[in-house]
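Structures follow.
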Structure I
Amino acid sequence: MKCKRIAYFVALASGMLGSSTVFASGFQLLEQNASGLGNAYAGSAAVADDASTVFYNPAGMTQLRDHEVSLGGAVIKASYKFSDNGSSVAPASTGGNGGDAGSTAVLPNAYMSWGLNRNWYLGLGLGAPFGLKTEYDNDWVGRFQSIKFDIKTVNINPSVAWRIDDQVSVGVGLNWQRMKADYERMAAVASSSLPSGFWPLVQNTRLHLSVDNDAIGWNAGALFKLSDATRVGLSYRSAIKHKLDGTLTSTNQAISPDVNARVDITLPDTLILSAVHKLNPHWDLLGDVSWTGWSKIDQVDIWRTSGTASGQTSPAQTLDVRFRDTWRVSFGARQMLNEQWQMKYGVAYDQAPVRGADSRLVSLPDNDRIWLSIGTQYRFGAGSRVDLGLAYLIVRDTKVDNNQSASGRGHIVGNYTGSIGVVGLQYSLAF
């Protein structure tokens, strides 16, 4: 019976994998389970309540029962609305505010943990740790910088954990990650001295970059039991280097003929320090400090790999990102109402990687945000439970002053108002 359940989990998780390639949203996606959402992911590397610890800290598998599975997902609704404040674009060009550049996304995840014996555990996780989608109206004022930007990842994470003794456990995992990126904008040229009749031809040309790649990374963690009431977790996920290959196509071959293209990008590494403390039989306190190495993404070049300009790039095909490393701090609490019901509360401050208005891309109108979270868990029995989490992210009003006039993409000046809502649901089974 146990083998049949494991086989069913693998089959179902593989089916969900295809969905995650379609619905990933946001750039760094913390929503890899619903059980931590209600606590704003405070204590993520120390809690080890279910099989989703495979992602946050594989060492936590040693705290689980012999066989555990978790299946869940999150619905993420992001809103980014732009208000123009004196943007200047290519000659004879105008445009609107672009509508709501945010979108609604569904983010599935699935995990399994299997105890070989008391000290050794195997695990498998499937999810989408990075993703982004912004999409504007075709005629908006910033269309020469971006109309659509869509990043999707899928991550398969086999892991192993070892209980060294009753106080210390360690774990390590391998990550196979697939990344796909699509970027669309209207073509523009830098020189305003061209004949006026040439401008409409250029500005009605739509460019589309589509690239993808598979890459390998790793993660590791340690879990320390300081006392019967207190655990501390330390977890690290490596940076992953992607060499994305694909095509750069155009709606007007006379202006920009179709070519093959390549983009090199390194997705950031993450370090998490977490703690969970049982204050009394009814309350647990949780905390989390995490660092993300976003500065590995500085300037993203789009290289042509075929055609007469093979091996070349240009300012018009460069994203000047200039990200900085970021910190995130979260605090949470869990309240045990009775043997079946548990309530969860959390708050977090999440720093954005964007340095300022002059480097903020319209394809990523991000800013620092505050998380406000609440959740609940219901236990059907000793090995069966369901988690529901809700979070509202308050995004600071965001200024953009991005001048790409030298590359013909205009000077976008304005403000964004943004917000993000998340609903997560998860079913976990231990047997």
Structure II
Amino acid sequence: MRLDQEITHFVHTNYPRLGVNKSAQIIRLLYEITKRDRVDFRTLLPDIKSEEASLPDFKTIKAALIQRRFPTQDRKTITNRMRFKKLQIDPEEKADTIQPFAFSPQTLVIEDAAQNTPLAVKVIAQFPYAKIKNIPRWKDYVQKNPFSVRTYNQRRQTLFLIKEEFDYVQACPCSRGSVRCGYYNLKLGTGCPYECTYCFLQAYTNTPGICLPVNIEDFFACWENSREGQRLGSGQFTDSLALDEFTGYSALIVDFFRQHPESFFEFKTKSANISLLLKTAPAANILVSWSVNPQAIIDTQEFYTASLEARLNAAARCANHGYSVGFHFDPIILFPGWESAYQAVVRAIFDRVPKASIRWISLGCLRMTWTQKQVIESRFPESDLLNGELLLDYDEKLRYPREVRKSVYAAMLHWIRNHSPKTRVYLCMEEAPLFAALGLEPTAF
């Protein structure tokens, strides 16, 4: 029997008078504590007989469990910033992180308007054994085919090629109350082949596969007509370079934005897939950036992505080729020994990459919606990602407490400044007061 089933059975058997909502809260607390502390959940509850499990005892039990689950937080803070959602783990939703990684879709679903386009012809040639399925209109297909977490787990098996008609350029949907970063996204793909435990796409995407638009020229025309945003990228809904060998988009992007030096285009990636960029003449306004974490986090939370060594090597090669580079410590994930681990990453960056080539570094702590947390619990039941004290914050996202985040950012900023006092550092999706407390300018790009 799974741990969540054992706990559910135990609570329902021994505390039948708690009712559905109260039982759900106790079950969740027991599960999270047991998973984090590796203890027998039976030792966490007092020996109260069923007939004695009245409302006052529920309050006592809940208070004790909350104190155990959030030992550094006072009761008032937890009361104001905690919500409890039902534990609903589905073993059929578990992500597969065991099989060797290979992006080789079994089916190519091609929209009528995308047929015979250069990208469609190129992709068909690259996957000669894939089944080809033609559909009249992608949006109609998606509406008629139910999507689920299980479908998300199968996303690498299906590649959609579509002609995008609407969502060319989108402003970054910064969290409510956060300082806006000024980032605009060219939606040149939806869905990522990598498997990061914390990825927001697993609770957001409604496409039963990975989707690539074939009409990049329309994205360029849309932006050129509006000139909306001076800092653009393609890394919000997908990894900017993970599939670059199939699309060839990076060279086209560099050549286009070379003609618009007033704007920056940023490739955001966890890959080392830079071969096409190194064959393309660099432009001063093109930035290649990497999401970075200690190797221990990459090994346990960022499956199928490039190693830290490979990312830094790719960054150094891009810098030597003439590109500006950037680094995103996002999300920063706390674990025992995080200080020395993250300090080592900062040191490695400045040891490997010329500081003059580093355009900016961003910092952002782990955050998520409740829905995302529930998806993570099902997809990665063994992960320790959720063990930290995550509470609802100003934007209704689960975050480390503000004072914890402040101390983390202060430490990171100190380590970065020791290497390069002038490198631009900003916070991702944080409130203006936190910028001010750290002496950072809360301005958009």
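Just so it is clear, none of the values below were taken in a lab; they were calculated from the coordinates. Remember, it's a predicted structure, so these values are computed and weren't measured experimentally. Cβ atoms are built from the backbone, for glycine too; each structure is taken alone.
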For distance in nm of label points 7 Å out along Cα→Cβ at positions 94 and 350 computed as 4.4, the structure of I, II it came from: II
With relative contact order in percent (Cα under 8 Å, 6 or more apart) coming out at 14, pick the structure among I, II it was computed from. II
Percent of Cα pairs over 28 Å apart gets 55 when computed on, of labels I, II, structure II
Can you spot which of I, II the value -11500 was calculated from, given it is helix-only ellipticity at 222 nm (-39500 (n - 2.57) for each DSSP H run of 4 or more, over all residues; to 500)? II
Working back from 17.5 (mean count of other Cβ atoms within 10 Å over residues 110-117, computed), options I, II, answer is structure II
